[in-house]
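> Take a look at the structures listed below.
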Structure I
Amino acid sequence: MKMLRTKIHIALSAIGTLFGLSAFICFCIVYANVEAGMWALLSGIHASLALMLHFHYLKESLHVNFSRKSLQYIGDFGMVGFVSGLALTLFYAFLEMYYQTDIIPIKTSIIIRLVWSFMMMKWGLLLYIFTKKYLRTYNDHQLFSENPNIEET
């Protein structure tokens with residue numbers, strides 16, 4: 001059951017990474033909506049970090065490649081993404097309710113910015129949740145068996 005759930009998380013994280021990076025290219029280069037493209041890129045980065053953690057967890061190499069401190073830093077990055085995404089989502093929701101703009105033209109669309117700031121919020125929260133979950137898999141006897149080649153920062 002653990003393996004199936006982790007494989008589903010890997011698939012969803014891979015889709016999130018692909019969509020985030022594709023939307024970044026699409027909105028920044030094709031439609032010149034740089035804000036939406038930046039939020040899509042950050043969403044994709046959070047999804048790719050979640051993908052990396054799920055993959056290492058599935059291969060049982062999480063403890064070898066990540067110290068507790070590095071997982072905490074990844075979790076902190078996820079929390080920053082969540083809080084930033086939440087603030088941006090609320091801001092764009094206010095702008096959309098106030099101005100009641102259409103989705104077209106895409107270059108100035110507030111709705112697209114709203115969607116990708118929400119996705120950044122979602123992936124930031126998921127990254128934070130999964131780092132906390134994976135940190136709970138570290139136990140006391142593994143403190144002394146961590147890879148000595150990994151530096152604590």
Structure II
Amino acid sequence: MTTIQIVVWSVWGGFVLLMIAVSVFQLSRIRYRERGMRHWPHVPAVVVGHQEVPGLSEPGEISQLPSYLSVYRYTAADGQSFTGKTVWSAGRPLPESERLTVCVNPADPRESYPVERTSRVVLVSALGAMALFVIGSFFFVRVLVGS
């Protein structure tokens with residue numbers, strides 16, 4: 001193997017390892033959130049305001065449609081009132097006074113998530129697309145460096 005081939009394969013391997021690490025991290029966060037939605041107490045919440053966040057359409061480019069962090073207020077089991085934020089990536093925010101159901105971490109009532117369905121089809125499709133990309137890039141790099 002030449003030095004160029006070693007460098008190219010090392011960069012490709014590092015990229016694949018980074019993709020795997022990010023995927024494992026994100027999957028663990030999704031599982032943590034899903035587990036919370038199943039086992040944590042569900043309480044009603046009300047949207048009390050919004051924080052506008054610039055949307056990104058392409059890397060480094062600000063979109064004309066901003067995203068919104070909808071701020072909601074809920075009361076935990078101990079009677080304390082807390083606020084939480086959720087991302088709402090539409091051209092318009094959730095209306096104020098909108099009612100949501102949130103799950104609250106019993107160990108730390110400041111942590112909450114809106115209860116929502118997660119689609120396993122989307123998750124499996126994203127992982128499948130990533131796997132196809134890794135396989136395709138392997139053959140592309142193999143042809144590119146001639147090994």
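Here, each number is a calculation from the coordinates, and none is a lab measurement. Note that the structure is predicted; figures quoted are calculated from it, not measured. Cβ atoms are built from the backbone, for glycine too; each structure is taken alone.
> Tell me which of I, II gives -25500 when you compute helix-only ellipticity at 222 nm (-39500 (n - 2.57) for each DSSP H run of 4 or more, over all residues; to 500).
Computed on structure I.
> Out of I, II, which one gives 23 for relative contact order in percent (Cα under 8 Å, 6 or more apart) as computed from the coordinates?
Working through the options, I get structure II.
> Quick one: distance in nm of label points 7 Å out along Cα→Cβ at positions 75 and 107 came out at 4.5 when computed from one of I, II, so which one is it?
Details: I: 4.5; II: 2.7.
This figure was derived from I.
> Using distance in nm of label points 7 Å out along Cα→Cβ at positions 27 and 51, single out the structure from I, II with the greatest value.
Answer by largest value of distance in nm of label points 7 Å out along Cα→Cβ at positions 27 and 51: II.
> Here distance in nm of label points 7 Å out along Cα→Cβ at positions 43 and 139 was calculated and came to 5.4; which of the structures I, II was it taken from?
II
> If you don't mind, there's one more thing I want to ask. I, II: which one has Cα extents along the principal axes in Å, as calculated, at 67, 37, 26?
Going through each structure in turn, the value belongs to II.
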